[in-house]
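Heads up, there are several structures right after this.
Bear in mind these aren't lab numbers, they're just calculated from the coordinates by the rules spelled out. What you are looking at is a predicted structure, and each value in this text was computed from that prediction instead of being measured. Cβ atoms are built from the backbone, for glycine too; each structure is taken alone.
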Structure P
Amino acid sequence: MRTRSVPSHAILRLMGGQALVPEVRVALFRALPMIEGVSVKPDAVDAAGRHGVAFVYTGDWERFEIIVSSEDYRFLGTYGESVADRTFPSEKVGTVKAGTPLVWSAQLETKVVDKPGLR
């Protein structure tokens with residue numbers, strides 16, 4: 001079973017994987033509500049317990065939230081869960097039951113460094 005590429009997943013990877021200048025973040029936030037299947041959840045919680053607003057995408061078997069601060073729209077984290085049972089061909093995974101958390105993250109800090117590889 002193949003997973004189709006969803007624009008909201010690409011935005012999730014961008015926001016969670018790198019620091020973005022404010023203009024890029026604004027463009028992504030403006031694009032999210034225009035993606036078919038994306039809605040807004042006014043009170044979402046990241047893995048650190050911080051409350052924010054979430055852009056929510058619900059697919060055939062999964063639901064993912066991109067959680068941002070309602071104050072400054074800073075990326076806070078993600079939450080995802082299975083919304084339907086799904087069986088994978090791999091023996092290592094098997095069946096994932098509806099309601100199973102798939103991801104729950106919190107981005108606590110980001111900083112700009114002088115060159116790649118520095119932390």
Structure Q
Amino acid sequence: MREDGKIDYVELPGRDVAATKAFYVQAFGWTFVDYGPEYAAFEGAAVDGGFNGDPTDQPAKPLVILYAHDLEAMEAKVRAGGGQVIRPIYSFPGGRRFHFRDPSGNELAVWSEG
């Protein structure tokens with residue numbers, strides 16, 4: 001159920017929608033609904049969020065962070081799918097994560113507990 005004041009949708013730029021869809025299908029198993037040749041929507045992803053107050057570690061744009069039970073396996077899927085790992089796996093309070101760029105140049109991260 002949608003509620004007032006809740007994050008409901010995340011939209012990312014996609015220079016090459018077909019290549020971007022292919023990446024997310026291969027790396028994460030996402031499914032898409034096409035709304036014409038220039039727009040594809042993904043559905044069923046939960047959204048939580050936070051604010052990073054560390055001035056030495058703030059992304060220039062909002063950062064979408066995905067979850068993985070096996071971080072190393074997910075990093076391998078990202079690489080195999082054509083993603084560019086731009087910050088290898090590192091630890092932070094609460095878990096570990098890595099950052100990558102998708103085929104359209106969007107920066108995302110994947111995290112895991114422990």
Structure R
Amino acid sequence: MSPLTITTRDAATGPVLEITGDLDHHTAPELRKAVDGLTIAAGQLLVLDLAGLDFCDSSGISALLSARSVAVNQGGGIALAAVPDNTARILRIVGLDQVFAIHPDATTATDRGAVAN
């Protein structure tokens with residue numbers, strides 16, 4: 001079990017959360033708390049950089065959906081970056097690849113053109 005680490009940084013398009021470790025039943029509340037503490041201006045994009053994600057269970061998927069709700073309710077959008085293959089597979093199976101904009105990396109996600117997604 002890898003501890004969850006969430007690092008927040010700002011990009012021109014909005015906040016970026018770099019998530020490393022395990023996103024599961026025990027750690028999903030940490031992501032919810034981090035996202036709840038953000039201010040996402042109308043038109044901004046919240047990017048969740050999952051390059052360091054080791055594991056994601058159904059509670060983690062639920063936390064990603066919660067992050068989407070927060071971003072949308074504040075007038076922004078959300079994108080997932082560098083989604084690991086096992087998590088991408090789950091997102092495809094449950095149809096969430098149609099709900100989230102998914103980018104190969106955080107740099108691509110924070111490109112000015114990505115905000116339109």
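Here are the numbers for the structure shown:
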quantity	calculated
Given 16.1 for mean count of other Cβ atoms within 10 Å over residues 31-38, calculated: source structure among P, Q, R	R
Identity of the structure behind 20, 15, 13 (criterion: semi-axes √(5λ) of the Cα gyration tensor in Å, calculated), options P, Q, R	R
